[in-house]
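Novice: Listed below are the structures to be examined.
What follows is calculated from the coordinates using simple rules that are stated; it is not laboratory data. Everything numeric in this text was worked out from a predicted model, so none of it was measured. Cβ atoms are built from the backbone, for glycine too; each structure is taken alone.
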Structure I
Amino acid sequence: MKIAVAMSGGVDSSTVAALLLEQGHEIVGLSMQLWDHSRALDVNGEPLQSRCCSLDDIYDARAVASQLGFPFYVVNLEKQFETEVVQPFVAEYLSGRTPIPCVACNSRLKFAKLVEMAEGIGVEKVATGHYARVEFDSERGRYLLRKGVDPNKDQSYFLFDLKQNQLAKVIFPLGGMIKSEVRELARKYDLTVSEKQESQDISFIPDGDYVRFVENYVRDEEHHTPEFHQQVANWQPVPGDIVTAEGKELGRHSGIHKFTIGQRKGIGVSYPLPLYVVSLDTSNNKLVVGTNDQLMSRSLIANNVNWISISRLTEPIRAKAKIRYRNAEADAIICPLDDGNVRVVFDEPQRAITPGQATVFYDGDLVVGGGWITEAEKNHN
């Protein structure tokens, strides 16, 4: 079988390539150039060192392809990455939500382009180093997505938005392995990246300072598309009130975009009890703060839901739901709404449900589907 391997330059995708070669497949290596890292500057204007999707990573991927003896190509997707991932990230942040660019990058860009390119060059499958599993269920007539067997590495949460045509083309050879096994395989194959450390940062914000990146990007009009420029042309940080959930004024903030739900540090007001950001009232430019108890919600609304194990939701179902990657799954009922959105009602209140984040639904190790949180409901029963 002819397989295109998406190569990030790390140990996982490199091991995938070596493993598939050993199994007798014909391999083509593809790396994506997504971001000009010279644009990532620190507070002093000096370039930041990125540990994800950098030119060094592409160099490492090319070195592995040369070592193993298969063709390797770099695909420049910087413009698409800017319009499909970076600009929506900035727009979401400015609107008071906390987006996850990795999910958008996977479904809208990486896998979409990989499948498109694979079809163009006669490749049967696309392989990546993700820790997840795909299988075809003949009874349902659908491709299913399952968790990776390594609970510490499972990445199914970030893949919930993959469509059936994308799942039909992808394979995840590491989904049945744990990380230590992958490292051992990399050493067995004597890969040059066998001891390379993993990257956890967002490629275009290597220092994790989202606020500074967003503010700088709005000012960097050279890279704006006309549509995005129209969105942010008149944006400026606007000071506003900091209020309790009951409406009591406690102080002033310097820009609501600087805060996220659940944040405790940096609020800048004194109070007898620890205060957290409870919500961002963007329509009135108010930062709403409260106690830890006031962060709890029993339900949420999610939109743009992608169903994987079913074609659509016609009646309420029980499932386990995650409201962010590192959160534990929680028992819930997923209810369809007339507008195509869903209401997720938890058995137990959840802390800091955050608009812009993803909620993913599981039945055991099976991904049922997932969507984007638009609202945490405080009083729904």
Structure II
Amino acid sequence: MMDHKHVIIVGGGPAGLAAAVALRARNFCVTVVDAAQPPIEKVCGEGLLPETLESLRTIGVEPKSLPGVPFRGIRYIANKTHVEAKFPHGHALGIRRADLHQSLLTAATDAGAEFLWKTHVDGLEGDGIRVAGQWMRAQWIIGADGHASQMRKWAGLDNHSSSLHRFAFRRHFRVKPWTDLLEVHWSARAQAYVTVVGAEEVCVVVMSNDSRLRMHKALNDFPELASRLQGGATIDSERGAVSRNHVLRRVTRGRVALLGDASGTVDAITGEGLGLAFRQVCALGDALERGDLSGYEAAHRSLRRKPHFMAKMLLTLGVTPLQQRAMSVLATRPRIFERLLAVHAGNGSALEIAGAGLRLGWGLLTA
């Protein structure tokens, strides 16, 4: 007789490991399968917003146990205009992606999850999956295998809409941090995100619509940032990735549910990718305990609304000449930016973000 509490998670990245922790806490038997060997790296801005940290706590991972450097807010910089705001509650955390992965792996191991690393999944088969030529049976199968998910294709869930791709390049610099804020530098063709991740280490990610705009050229657009980094040694080689808004029509079918980037992505400009995945984990755990994935389907749709709305608004504001006008409005009316940040980094809804966006829009019209 099948164990109705057995779950196979395909994908051992942060989303899959967080799901393993949460489901073990609900007494599910969990097996994580991944073709890679931990720690698993990925290009990202390496900042966890306050809401993301709270989601981790809800799952069962105490943020105080994570390495990294706290930051207290966000600063936007365009030309010589600076706009900043603090988080109204708590703080965010700058943490190396590999360190986050290792911390989640430790938590999942301590929780009693089982792992099959360096193991390829060959496909779905009946009420299980075929792994390295062997059939594994489970009541529930979770696809957490990233934006190019094979599980999504095998489950027939690859029907989606997607925005234009943007391209990200990341590098770490050995330099003494100059701020306790996450900085976003804006130019006509790109954004540069700076996150402090160590006592003398910052993570820099440059994003644009141009796949050929590498970091050494893009930094010419950001003289203030380039001056800060001058003389600082590069710690690692440049790594690239693609970012997009990617929405699926469905994220469940039969016994299969998709999670994290496998279930759709949001442009990295929001910093919401991991936070969204961790909130999905909580909803998925509730659905599996009820034995009905329809609740997860509905919760997933609801969870994605705010970050996708925020992504569209921020990408629109990045368009020249609207960008400089928006920065001028935010600089002269800081309460608008404070409200946007409070709703974005907290538990606010898409409707509340829309309200703050309307106030910004009115400011643009009357500036």
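Novice: From I, II, which structure was volume of the Cα convex hull per residue in Å³, for residues 122-265 alone = 153 calculated on?
Specialist: It traces back to II.
Novice: Compute mean count of other Cβ atoms within 10 Å over residues 178-185 for each of I, II and report the one that scores greatest.
Specialist: Sorting by mean count of other Cβ atoms within 10 Å over residues 178-185 in descending order puts II first.
Novice: Using percent of Cα pairs over 36 Å apart, single out the structure from I, II with the greatest value. Before the final figure, lay out each step's value.
Specialist: Details: I: 28; II: 21.
Top value of percent of Cα pairs over 36 Å apart, among I, II, belongs to structure I.
Novice: Hey, helix-only ellipticity at 222 nm (-39500 (n - 2.57) for each DSSP H run of 4 or more, over all residues; to 500) derived from one of I, II reads -11500; which structure?
Specialist: The value was obtained from structure II.
Novice: With relative contact order in percent (Cα under 8 Å, 6 or more apart) computed per structure, which member of I, II shows the largest figure?
Specialist: Largest one: structure II.
Novice: Taking FRET efficiency 1/(1 + (r/R0)^6) of positions 130 and 258 (r between Cβ atoms, R0 = 25 Å, to 0.05) as the criterion, which structure among I, II has the greatest value?
Specialist: The structure with the largest value is II.
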